[in-house]
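Take a look at the structures below.
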Structure I
């Protein structure tokens with residue numbers, strides 16, 4: 001950091017298992033990737049090459065090398081996994097991962113149907129050789145999965161060997177753990193986290209107001225995914241209380257100080273007005 005500031009929230013350090021920022025790369029060029037890593041590498045824990053973008057991205061191997069040199073794990077989007085599953089080409093998919101020296105993957109069924117038992121067996125098999133992220137939730141905005149089913153499926157996939165479970169929201173933040181208007185399905189999330197350790201979950205939260213909700217609810221070190229590359233630095237400021245949205249959530253002084261009392265009184269007054 002170029003300068004110091006007292007009483008900031010304590011952020012976990014890389015390699016992190018909590019406070020993870022999972023970034024969605026929708027097709028950056030090699031040069032864009034270099035610039036991105038130069039600025040943000042310290043705040044990126046894993047990059048997902050969204051859906052099937054890796055299939056059409058030029059100089060893919062060079063791009064992967066940039067991430068590798070920056071110490072940032074990369075995996076291919078869950079929709080690409082589903083595209084291989086749809087064609088009964090799972091073996092070809094793992095060969096693709098091995099070719100590009102990718103040791104992380106996402107097992108999802110947000111678009112195609114895979115039975116819970118089959119999905120769990122796939123996780124069980126692949127977790128022997130790869131770090132598996134599983135994804136729960138549908139990309140169909142009209143499909144509402146009851147909370148008890150979310151909990152049951154997440155528990156089973158963690159037991160099968162998933163490193164963490166991603167709670168679906170899509171790039172739009174309008175499905176899964178969010179309503180079509182982007183509003184947080186808070187009751188669902190609270191029921192999930194009542195029974196599943198928060199550190200085992202990654203919440204897709206592409207919109208700022210969604211990120212703010214999770215940070216206020218679960219703290220600076222909540223795991224967040226589907227973060228746009230240009231939002232990595234802004235997200236880190238939210239985590240540290242260095243943006244208006246979370247400034248007062250993480251502000252801290254001696255409770256007995258005169259200045260602290262004045263600030264708190266003014267904050268309460270402003271909220272009431």
Structure II
């Protein structure tokens with residue numbers, strides 16, 4: 001099997017994509033591209049499939065039917081600079097390899113996340129972990145920023161004083177707030193990266209991690225455009241229904257759907273056939 005060259009990835013390698021006030025994402029290394037997914041799939045399918053389907057059709061089939069292992073053949077290594085509170089959410093995705101900047105060995109830089117006034121919101125009344133859409137009065141937003149800046153400055157001044165008195169770095173750092181920036185290298189395969197993006201690009205995800213996910217999605221789309229298109233169509237912008245929900249939908253579906261009416265949807269012949277199979281399944285619940 002030949003090594004897959006990926007000029008699209010090479011074009012953005014080591015390019016710094018800014019996120020938030022001090023953060024960034026860089027693609028520092030990668031392995032493979034859309035071609036790698038096809039190679040892996042055809043090895044497991046056997047020699048005869050090579051001329052059956054073009055790459056795009058095959059990749060879309062794999063995504064549509066949740067054949068995930070070929071996507072694991074593509075890997076990304078990112079260098080990410082992010083606030084500590086974002087990192088603590090991010091690390092919940094345990095399917096990656098991570099190496100983080102250490103405050104035990106290195107002196108932490110004076111760089112803190114300060115939110116833009118536009119993202120300062122009240123607590124959502126129904127969602128215990130989210131923000132409300134109601135606008136916060138300007139004087140309250142101003143005071144929030146004052147509190148954040150004052151406490152960040154105070155904590156870092158104390159940190160510097162302890163360092164100047166030769167207090168161990170591992171102790172001096174312990175009062176530093178979650179708004180301080182950290183950095184890490186984060187390596188993950190494409191299948192698990194898609195799972196991360198699905199969860200963290202969701203409108204209910206916290207804004208500060210969502211903007212990282214959105215920027216990362218731009219990088220992924222550049223490196224594996226065919227796979228990302230399939231991810232958008234079949235995962236990111238798709239929904240699933242429970243059995244109970246399908247029973248409700250069954251009552252409102254027409255008995256027959258004219259195939260001519262869906263010609264402009266963009267279905268391939270395979271997708272169209274699968275769509276009608278799904279409709280038959282619903283009608284026989």
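Couple of notes before you dig in:
- If relative contact order in percent (Cα under 8 Å, 6 or more apart) is computed and equals 25, the structure in I, II: II
- For the set I, II, ranking by distance in nm of label points 7 Å out along Cα→Cβ at positions 118 and 182 places I highest.
- Which of I, II yields 1.1 [distance in nm of label points 7 Å out along Cα→Cβ at positions 134 and 158, calculated]: I
- Calculated for structures I, II, FRET efficiency 1/(1 + (r/R0)^6) of positions 30 and 198 (r between Cβ atoms, R0 = 25 Å, to 0.05) is largest in II.
- Computed 19.8 for Kirkwood radius over Cα pairs in Å - originating structure among I, II: I
Read-outs: derived from the displayed coordinates by stated rules, not from any lab. It should be emphasised that the depicted structure is a prediction, and the values quoted were computed from it without experimental measurement. Cβ atoms are built from the backbone, for glycine too; each structure is taken alone.
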